[in-house]
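Some structures are shown below for you to check.
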Structure P
Amino acid sequence: MKNISELKGEFEKIAGSGDPERSLSLFYEVREALESGDLRVAVRGETGWIINSWVKSVILWGFKFGVMKEYGGDSFSFHDKDTFPVRSFNTIDGVRVVPGGTSVRSGAYVAAGAVIMPPSYINTGAYIDSGCMIDSNALVGSCAQIGKNVHISAGSQIGGVLEPVNAMPVIIEDNVFVGGNCGIYEGTIIEERAVLGTGVILNGSTPIFDNTTGEYLRKSESIPLRVPAGAVVVAGSRPVNNGFGKEKGIHLYCPVIIKYRDQKTSLSVALEDLLRGNS
């Protein structure tokens, strides 16, 4: 397999040519590099996260030039592009995929030590680092980047951002705890050791109120919405300050940082080593 610089150089030669054969050839090499973890849609640099937009472009070639195919048999079947079959794992991979309806799409990376509870879905381009727990009915969308020792609780949705190719995917850094039925969308970044309480919804238009400072945290044109490192966030509300809503006492949804993580918080969200198979 070519190294990353060679793959990127090949992309620059092919881009704009519309050649299906060369595009698919590079797609399969990029897909292999994504699955091995050697290549990522976004990487952390010295000044922040950097998007490899060319990788997103190659993933999209898989949809453009792939053809529909039926997978499975009479009792169970599904239809998808032949470029995106379901991934399979073996004991050497060190990934626990508990039976019950989980699917990991090709082009996604799952590191050894991860546990995936059923039913869950991990889409192409996603990166899930070691020690993660993906709980039941959880979704990790296309190109989402999940750090080490992240717990994504039951029913939570980590949105995918494949298009536009220069858009930041959802990023969850190391040692984050995502409570049940949370939703994280539109390139939101959850910095390391943050804790999201049950039912917290975050997207680009959601202001976060920091109760420790009295300030709102918002997305800007150049900076995505960020949950600060160690922040403990719960679902809250804020009053409508104009119009009929103000008169009627209407409130809007608003996530609230109630504190920053301490030892008590860490103990309350700690994962049992027995569940991870580490003891």
Structure Q
Amino acid sequence: MSMSISGKTAIVTGGANGIGLAVGRHFADQGANVMFADRDEVHLKKELGPDLDDGNIRTFAGDLRERLTLANLLSATLDAFDEVDILVNAARQVIPSDPLNADDDAVTALLNQNLISALRLSQLVAKRMIKQAEGREEGMAGSIVNLSSIAAHRTHPDLLAYSVSSAALDQMTRSLAVALAPHRIRVNAVAIGSVMSASLKDALRDDAAWRLDIESHTPLGRIASASELSGAVQYLASDASSFMTGQILTIDGGRSLLDSVTVPAH
């Protein structure tokens, strides 16, 4: 089966920087129509402003934790490209949390950011995909790809909230995969190790020792670039994975193969 996504329309959240930006650009280079969505309007304009004259790129700025914003995002995508075939939930946040603090707001914040927003947008987009597929008896109606983390099962004390939200996202992926399979919509996820996202770049800026620690706990001996995830996301979004749903594809440089992880995974 082909990995082509040419002519397909994709919504990519977290599209202003890091992994979302890399995936969205890769999709656009592969001929897909891409709506880059993020609440950081400044970075959206900075990174994608020069490309907005291209016919297959659009941007949407708004707080994706709000229901109305999600509805407006879908409407803007349909106004620009008529249909939506692929959703990539790449918007996520990493907040250190104290596992002994019962009042720690990080758990609530990350469940809202990393799980609830992705769930609500997936539900909206899935309904549109189902409507688009009415009367079409063959082929997939759409594909949803979530960005998760090996922190879902390789925990670190300082990342309780991130680990919990990642584990919940993995289970959401499986549950939606079963629920949407009769409608010919596939749902999968990519679980990452340490990738040079915007948040990790900021964290490592003044801490060379931490970078060496992460690299030493990764068998391939380095931190991945955001662009190294794009091919895997394309595979899950394309017909090349047409019989694959509810799966969590791990891309971590071999890190989860080790017996222990003593540094956080981003």
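Of the structures labelled P, Q, which one yields 4.8 when distance in nm of label points 7 Å out along Cα→Cβ at positions 29 and 181 is computed from its coordinates? Of the structures listed, the value fits P.
Comparing P, Q, where is FRET efficiency 1/(1 + (r/R0)^6) of positions 133 and 237 (r between Cβ atoms, R0 = 35 Å, to 0.05) highest? Numbers along the way, then the final one.
Numbers: P: 0.75; Q: 1.00.
Result for FRET efficiency 1/(1 + (r/R0)^6) of positions 133 and 237 (r between Cβ atoms, R0 = 35 Å, to 0.05) over P, Q: largest is Q.
Taking -11500 as the value of helix-only ellipticity at 222 nm (-39500 (n - 2.57) for each DSSP H run of 4 or more, over all residues; to 500) derived from one of the structures shown (P, Q), identify that structure. Don't skip to the answer; put the middle values down first.
Numbers: P: -6000; Q: -11500.
The structure behind it is Q.
Suppose semi-axes √(5λ) of the Cα gyration tensor in Å works out to 29, 20, 18; of P, Q, which structure was it derived from? Of the structures listed, the value fits Q.
When relative contact order in percent (Cα under 8 Å, 6 or more apart) is calculated for each of P, Q, the greatest value falls to Q. With distance in nm of label points 7 Å out along Cα→Cβ at positions 69 and 149 computed over the structures P, Q, the top value is the one for P, the highest of the group. P, Q: which one has distance in nm of label points 7 Å out along Cα→Cβ at positions 21 and 77, as calculated, at 3.1? The structure behind it is P.
Ranked by FRET efficiency 1/(1 + (r/R0)^6) of positions 13 and 157 (r between Cβ atoms, R0 = 35 Å, to 0.05), structures P, Q are topped by Q, which has the highest value.
Coordinate-derived values only; no laboratory data. Keep in mind that this is a model prediction, so the values were computed, not measured. Cβ atoms are built from the backbone, for glycine too; each structure is taken alone.
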